[in-house]
Structure I
Amino acid sequence: MYSLILDSSTKILYTAIVKDENVVFESYIEGRNDHAKNIVDIIDKGLKKNNIEAKNLDEVVVGYGPGSYTGVRMAVSVAKMIASFMDKPLYTISTLKLMASGSKGIVLSMIDARRNNSFGMIIDMNTNTYIKNEALYPNSELLESKYDVVVNDASYKVDPLYVLKNKELVENKDLLTPNYLRETEAERNHHD
């Protein structure tokens, strides 16, 4: 079984291909608001490197936010297209959980949301339970909490097997929307 994992919600474009329980391709590309130009090429590179045709993918798993508004949409759109065109199941995982997946103990996972705020959560990876649910927090509130490890949007390591064990099926691919956790700046300005 071939699984494609994508996330573009942070400064890092993450891509992995897993065959059964073996990671056959994994890529971390630090971007500068340019994930759109790399995402399709890196998927193609991973497939070609392993002599896999796209039609042989069995499932697609996407980190669906929170994170950069445009970045979140990029991986979600590509994942939806691949899953829809190839008639494959589509799954999601929180980007914050994906970021925490490669760490042990109590993990603070945070993504810069500007103005001294972060999208964040604290999870006990030993029991896979949230200590602090995903939300938009002041940085001070997150950093004053109890945790063993901090992962942020520029430095994290993914455990693709954890991601596959904690994915959630998207029942209707057409209705999948990114998890933004807050309105966009344009939406906030529209209310003013």
Structure II
Amino acid sequence: MARTVDPERTRARRDAISSAAADLFATKGFDHTTAAEIARAAGLSSGSVFYYFADKRAVFRSIFEADLPASREMVARHAEGTDPLGSILAMVDELGGPAQDPSASGILIELLRQIDHDVQLQIVIAQTTEVIRGGLVALVERGQASGVLDPELDPTEAAAWIQNIVDGAFLSADPERDPRPMLRRIVARFLSTPPSTQGGNS
């Protein structure tokens, strides 16, 4: 009789492996983390990792693959808001919130170390980046059209800078400090219409 696969159980175990691996990769690094350590941290038997993933790089990729559908959902949720700047700042909140995770800076540093060694990982990161950037570009353009955002900004360049600003919060993450208020302040001032152009008064 063929073995029955439970999709929910498979998804739960893959998620457990990804979560455990993220913590280990962030603290020990990709090269110094073994599959047995990941399995043990996930509460599974030592051979379980390669039952659910082709190899260790697939485990590493899985940490970031979940970001793509989440990013699409986030962009769609904020796309039609009546306040473009408010929608951008809400996205900044969502993107910057995870920087409070104690492993945030470690996993980002490890991503920078590993991305050149994995073409599939490069594709995953590029797709997620483009989804978020596209959402930000559309909101910047709407804000400029309604006169609330600096009309001299190039929307694509501005969106890229917003992403860079958020990434910076991860590289300098402090679990004891919420980065979101400062991120909102920086991005709001960056996008705001200069006083000399507001209302046409000098």
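Computed quantities for the displayed model
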item	result
Cα extents along the principal axes in Å, for residues 114-177 alone from the coordinates reads 38, 28, 22; which among I, II	I
Identity of the structure behind -8500 (criterion: helix-only ellipticity at 222 nm (-39500 (n - 2.57) for each DSSP H run of 4 or more, over all residues; to 500), calculated), options I, II	I
When distance in nm of label points 7 Å out along Cα→Cβ at positions 50 and 162 is computed for each of I, II, the largest belongs to	II
Structure with the greatest value (metric distance in nm of label points 7 Å out along Cα→Cβ at positions 10 and 26, set I, II)	II
Rg/Rh (Cα atoms, Kirkwood Rh) - highest-scoring structure of I, II	II
Origin of the value 0.8, where distance in nm of label points 7 Å out along Cα→Cβ at positions 122 and 146 was derived from one of I, II	I
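Every read-out reported here was derived from the displayed coordinates using simple, explicitly stated rules and does not represent laboratory data. Here the structure is a predicted model, which means the values were calculated and not measured. Cβ atoms are built from the backbone, for glycine too; each structure is taken alone.
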